Structure P
């Protein structure tokens, strides 16, 4: 059975911007700084006045920085956590039971916090060039994902076209919120339209302590920031996609909500749809009193029940084999879930593929769907 890892990772090498950023931005490139009083500190990114990952005891604290580039697992053949040791990564994928891995950045979601939109776009170009160059020797076994800076939507659209058409990256990743702006703001519509035009799937992915997430930024301890950063980001993203109505307008558009397991999706789809139904009742004249404007209470005609997009395989999520997959597949369908390793991060489960294959309450077609078929359809690989 073929296995596709829908959400692997790499850590950005400290030299990346020295070699890959456009010359006119070289003097302003992100640099690596160190916290000198910790023996394990290997560096954090300093860019546009931001330190990433966020340091201990600060709002939205992240977990990175310590042993950032070193292998995290004793069984790893890869010599560091970047994309530089591709032979080592391929050996590790064989040990994981993975045939193809799709890789995401770890720290660079900070680009959405960079105020200078031209610098932010230059950072994305450098990232995308590095990923494309390092994935090429893998001959299709490791596939890269593009980053764009939505502070400049026209620049993001241009870079999306380049990343897909020239660099052959297989998806684009964005957070659930761009600064304080929701993704259903009208200014972001051209981005979703462009993704549909080039048939590029959109992968929503949050990273703790790397970028502004108002729910995680309430806390200064890693337990609280890690608990809140990812699930709330994905919930907000799904809500915004429904609110904007683009799934109905662009029938080939596909969205994945990553690094969040699966059980949330059933609850959140039902909760969002309750509000879709309420908005339709409002448009029919219910709930509005004289003197109240209609606009804040209405949705576009294309806003529909998210369950439709879940069951037909256009909204996808990860899963954990410890969840009740039988229940989830029975209620959401087998087209919804994708295997993800999170390799080489600390929570990589090396036996996860084999444990999924051993599940006796799933059929072989269902196992094939969640281990490979859904990811293959989502990423067009």
Structure Q
């Protein structure tokens, strides 16, 4: 990167100032931050190494030994319910030869055994057995355990943070609580609908789902028919999340695929909430059937998107649940395909040598919020050094 720049992400002072300006005067992030491997390397350290990232939903960890394994931007983690019923998040890497202990999700049956050399760990991460280590000097099994990571459960979603000094997630999202709490995601069960790998930067996907501005042209015969973009309301928020709401043209109570959550306010019943918890948890929430979008980020030009739906508690025992999920999928998938087509074009466009920092519409407030949050995280170290 050019040494003449005053920060480590390669942006000029003028480029940063353009993003920092008030919404009516602001510009978007430069295209270079969407395709530069050096920028992504810094994102791994300054964003994904220090912020709260979703791992799973508690409905995936119902019994002792239930686990979900995730690769979070290169770090293999394991969320598991231990023998006492507590949820833990720990490293998924054996302390012997760095073998991944588990993949996907499943049941550990009381212990976690490395498939390489049989080192075996308890559900709390302590090493229980290490075959043929009796001739190894100063080897003390009791001193070895899997690293435990700081985690919080926010309305049923298990989050992890690799930074022990990070502000608690509940504190970061306290301002959001009065609106999001009544949905009671913690009382639901999650069902994966589909996943697909996208050959473009992760921020392109998050930004696309963060505004309704594109609806009249991209979702002309789908989302725009039910929820006109012109009626969207974009909220003022603190720096850790964004939200906008949509309503029907007649402002009527919304129909849902499953019964609406009990106790929701009249305003909840008439609006769809579209929110992000940064860096990348995204949800589209009606009064009864929340859609959740999660990311498996590989590198600066590749990520996997995972679409899931939350259903009422007890749905796993409902023989008709597959039909309910399929019906919801039939409604939402055409919209997702339209979004993928558009993001494909943006993914190509950011590689042009002739891009400029575009200006923002008032309907892109969520992008302005995200871009400033991104700069806060990416420039914090540079500002600290400059202040010394």
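Read the figures in this text as sums done on the coordinates, not as results from a lab. Just so it is clear, the model here is predicted, and its values are computed rather than measured. Cβ atoms are built from the backbone, for glycine too; each structure is taken alone.
Here are some notes:
- With FRET efficiency 1/(1 + (r/R0)^6) of positions 147 and 259 (r between Cβ atoms, R0 = 35 Å, to 0.05) derived as 0.25, matching label from P, Q: Q
- Highest-scoring label, criterion being FRET efficiency 1/(1 + (r/R0)^6) of positions 171 and 315 (r between Cβ atoms, R0 = 25 Å, to 0.05), among P, Q: P
- Taking mean count of other Cβ atoms within 10 Å over residues 11-18 as the criterion, the top structure among P, Q is P, with the largest value.
- Structures P, Q were shown, and mean count of other Cβ atoms within 10 Å over residues 27-34 at 14.8 was computed from P.
- With helix-only ellipticity at 222 nm (-39500 (n - 2.57) for each DSSP H run of 4 or more, over all residues; to 500) derived as -10500, matching label from P, Q: P
- Comparison across structures P, Q (criterion: FRET efficiency 1/(1 + (r/R0)^6) of positions 235 and 299 (r between Cβ atoms, R0 = 35 Å, to 0.05)) gives the highest value for P.
- Structures compared: P, Q; top value of Kirkwood radius over Cα pairs in Å, i.e. the largest, recorded for Q.
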